[in-house]
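**Student:** Following are the structures in question.
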Structure 1
Amino acid sequence: MSLTVYEYSRCGTCRKAIKWFNEKNIDVKLIPIVEEPPSALEITELIQKSDLDIKKFFNTSGLVYKELKLKDKLPSMSVEEKINLLASNGKLLKRPIVTDGDKVTVGFKEETFEEVWSK
């Protein structure tokens, strides 16, 4: 199984997820989400494959999210506007985002990782 992990090296949650993969001997390709954020097309595909609401892809506790006052702005934005916004700044994306091309998880919950990635 080949996994791609969009991560931020200074993110504690990302470090926990990577440690989990290392302990399970699961190879992952790390992509720095700030330097190489996924494109709007890639984000669209990730959202579709995740079965999650687009809101789950926003890093709501991040500085950029708060500075842009997105809590107030997001409800009136179109899906396309939200996707373009996510693609414009990797710090707006909740991380890590993990995909094998078919399945997608956002964030790190050990139970979810056990269920989705340890097969």
Structure 2
Amino acid sequence: MARKLTVYQYPTCGTCRAAVKQLQTQGHELNLRHIKEQPPTVEELRDLIPASGLPINKWFNTSGDAYRSLGLKDQMARLTDEEKMALLASNGMLIKRPVVAAGRKVTVGYREDELERTYGGR
């Protein structure tokens, strides 16, 4: 059953493009949000993170330049979840992408089988 999905993505990211293509092929209507220009707010993250079933640390793009340049690897253990959410909301490039959301279903990162299983096709 196709549905409307919100996809937080970075348009030049190969895995984001692959996810968008897969979801469009499955017949979903997509609300594309440029993760750098319009990252999820702290309020949105308060809903998205628990719905993903992942710990907040799994939301960080640990291989990205922003994560490394801020030296977050050494700070993560000291930060509260609220501080981590504020960081994610302040810089979309810190977020592992794409993030796909449909109500209480949220996936982070791109794995073809996970998108198929979670959002299905037509």
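Values quoted throughout were computed directly from the atomic coordinates according to the rules given, and no laboratory measurement underlies them. Just so it is clear, the structure is predicted and the values come from calculations on it, not from any experiment. Cβ atoms are built from the backbone, for glycine too; each structure is taken alone.
**Student:** With distance in nm of label points 7 Å out along Cα→Cβ at positions 10 and 98 derived from the coordinates and found to be 1.5, which of 1, 2 does the value describe? Don't skip to the answer; put the middle values down first.
**Tutor:** Values: 1: 2.4; 2: 1.5.
Answer by label: 2.
**Student:** Have a look at 1, 2 and say which one yields 2.5 for distance in nm of label points 7 Å out along Cα→Cβ at positions 58 and 82, as calculated.
**Tutor:** So the calculation was done on 2.
**Student:** Which structure, out of 1, 2, was distance in nm of label points 7 Å out along Cα→Cβ at positions 34 and 74 calculated from, if the result is 3.4?
**Tutor:** Working: 1: 2.1; 2: 3.4.
It traces back to 2.
**Student:** OK, next. Taking distance in nm of label points 7 Å out along Cα→Cβ at positions 18 and 50 from the coordinates of each of 1, 2, which one would give 3.2? Walk me through the intermediate numbers first.
**Tutor:** Numbers: 1: 2.0; 2: 3.2.
For distance in nm of label points 7 Å out along Cα→Cβ at positions 18 and 50, the value 3.2 is produced by structure 2.
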